[in-house]
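No lab work stands behind these numbers, since they all come straight from the coordinates. Note that the coordinates shown come from a computational prediction; the quantities given were computed from them, not determined experimentally. Cβ atoms are built from the backbone, for glycine too; each structure is taken alone.
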Structure P
Amino acid sequence: MKKIIYTLLLLVPLGSFAAGDKVHLQSADINLSDFKAIQKGAKHYVTYCLGCHSAKHMRYKRIAIDLEIDEDTVLAEIAPEGARIYDQMHTAMNEHDSKKWFGVMPPDLSLIARSRGADWLYSYLKGFYVDKSKPFGVNNTVFKDVGMPNMLWKLQGIQSPVIRNVKGEEVISYLELKESGSMSRSQFDTMVTELVNFLVYVGEPVQLERKRMGKYVLFYFLLFGIVAYLLKKEYWKDIH
């Protein structure tokens, strides 16, 4: 029962910093036509996320096809060492170890962008702050009592919450950078955007092809509409 409750807590996001306050989500600058950004996001995912989270609905072969890059490039620059081009993006972590360390198996993230939304993911990845009362020493402004460490802290740095009092309740006003990471703020924002861009792509890879085909479909309907209009005029020209 404890594991079931813990799993539900992981799956349900908290909608506020404190009771009654809604979380302000930052806007993610998603551009699925930017193949370079998605490619970089795929590399970030393998480097920082795949150790715990699979994206099993995606294959490295599909990435190569959709992003129009060479298979050897995918294996050399994106996939982990030893992976094959037709492999799915599975984590190397086994279920026994994950339950020992986290209590549950970390969720697969294939559809996380569709269930949470790009802005939520972007805000979540930037919203970790120091909280020594938690098992991993961090909490999150978007997902209170988060059950995972901040894997990007070396890049972002360490943030602390600035608290204000609202109607007798302590509320996080904003996060203050206490210790700089290896990236500047703008560099980290770009990196997170690329990662979220990749997750949005993974959630619906076919949308790339759908959008490419969309202009042809619209052109077909326009052409059909013109033909139908001219045909209607021809049929009805002698009817008064």
Structure Q
Amino acid sequence: MEITFLGSSNAFAAEGRYWSSFLVDKKYLFDAPPTLLPHLKQLKIPLTEIEVIFLTHHHGDHFMGVPFLFLEYMYMTERTNDLYIVGPPGVKDWIEDFADRCYPNITRDAGYRRIYVDASPGKEQTAGPVSFWSVPMCHVTESMDAFGYRAAISGKTVAYTGDTMFCEEVIALAEDTDVLIVDCTYSEGCGPEHMGLDDVKVIRKRIAPETTMVLTHLGGQPHLDGLANVVTAADLKTFTF
């Protein structure tokens, strides 16, 4: 399994890095920041091979690249195969409305189907060829739903917290995973609204040692001394598992 990070930073593009997002096996996209399209092209990712997009929540650094992908499929790169988009309940209305406001009429028929899947915690779901679970996360819960995802891909299991403070659901999300991709916004301490290095230390002790943790949504560069099997994401870098 290959995981390629399109970006590794938080909403403020800390230290000049790009917004956090990653692609698994060049087909399965987790979050879609504004820089999605140029980074896919820079990496020479075949755009029509993207099969599923997982969106964790409604903040702009996690979904605003989607309309540009629709625009590409409308005018530049012909697509015929289905595109699955997974997100919080109501994801279809949210994305279709936003995309149409960005570029009127780009949500009209373009020769392929966009199939939306509302995350439904507590049960196994499918999106195209991918089997996945969703878990509610603790991120600005007064204004939106935020989800983490655990997906079975290429014989391995990858989990992604999205944005969250530490909660027991993070530990549940990590169960039986090969790779856990973790919000580590704070290079020291923890919270509010996001996790930090202190939380990473707690998670590392509580989950299986063979699960590799990859830290993303970085606000700085955390010091990982003494943390086994923990690495930091980097813009446009590919990890192989």
Structure R
Amino acid sequence: MDKIFLFLCCLTLSVSLQARPLTLYAASSMTNAIEEISQLYEARYHHKVITSFASSSSLARQIAAGAPADLFISANTRWMQFLAEKKAIQPDTNKPLLKNRLALISSEYAKQSASLTTLAEQLGDERLALANPDHVPAGIYARQALENTGQWPSLVSHLALGQNVRATLLLVERGEAPYGIVYNTDALQSQKLHHIELIPETLHESIVYPVALLQHSLPDAMQLYQFLFSNEASAIFSRYGFQPFSLNPNHAQ
């Protein structure tokens, strides 16, 4: 009788675990694409996906502190490496998923279109919107580009800092800052910008989005992980301006 009771308890626990939604943490720049991919995944596999979006630095710190996520997509490799050093991810699942570009944007309220090489002169007494370059990937990349064009010393005292790239875009859309630097994928989603100029990739580190399963993820999380590399998911990412890697994870074979 005890064995039967134990078996039923284990079976109930197993069903309960499998019924738990999958939780995907992703950089805020991925919001639209990941929401669409998650809906497609749910419709196909009948397994709910809960998404959480913020700066990669914020999400990585939450995960390191024990947040119950199953997958993480970072907007740079540094914060994924941070979690690897904390032994918070399954290292063999740490793969590059996407690439992105930086864009210099002008608000519809700006007096003129921005140019990266003359930005300090154009800005005058106004502000440049930037994701916090101390820890947010979009801001880190932007600072590298500005340093490599010699603009950083003149601009550092004229920054309007956003907590993440979406907050930075909002500052420009509202006219609180006439110019900003965000990911091209975010700029393409806005209907309120006057001008978008792609920033040369040679001016900053490559913008790579790695994905990994977390150490205590559900077994079913592997299916979602593999789906992110599928042709269907890649088509959605491409539509939003991301550049998918032509790489299939070993587990998806």
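P, Q, R: which one has helix-only ellipticity at 222 nm (-39500 (n - 2.57) for each DSSP H run of 4 or more, over all residues; to 500), as calculated, at -14500? Going label by label, the one that fits is P. Here log10 I(q)/I(0) by the Debye sum over Cα atoms at q = 0.13, 0.16 Å⁻¹, for residues 92-195 alone was derived from just one of the structures P, Q, R, and that gives -0.56, -0.83; the source is P. Of structures P, Q, R, the largest value of distance in nm of label points 7 Å out along Cα→Cβ at positions 28 and 140 belongs to Q.
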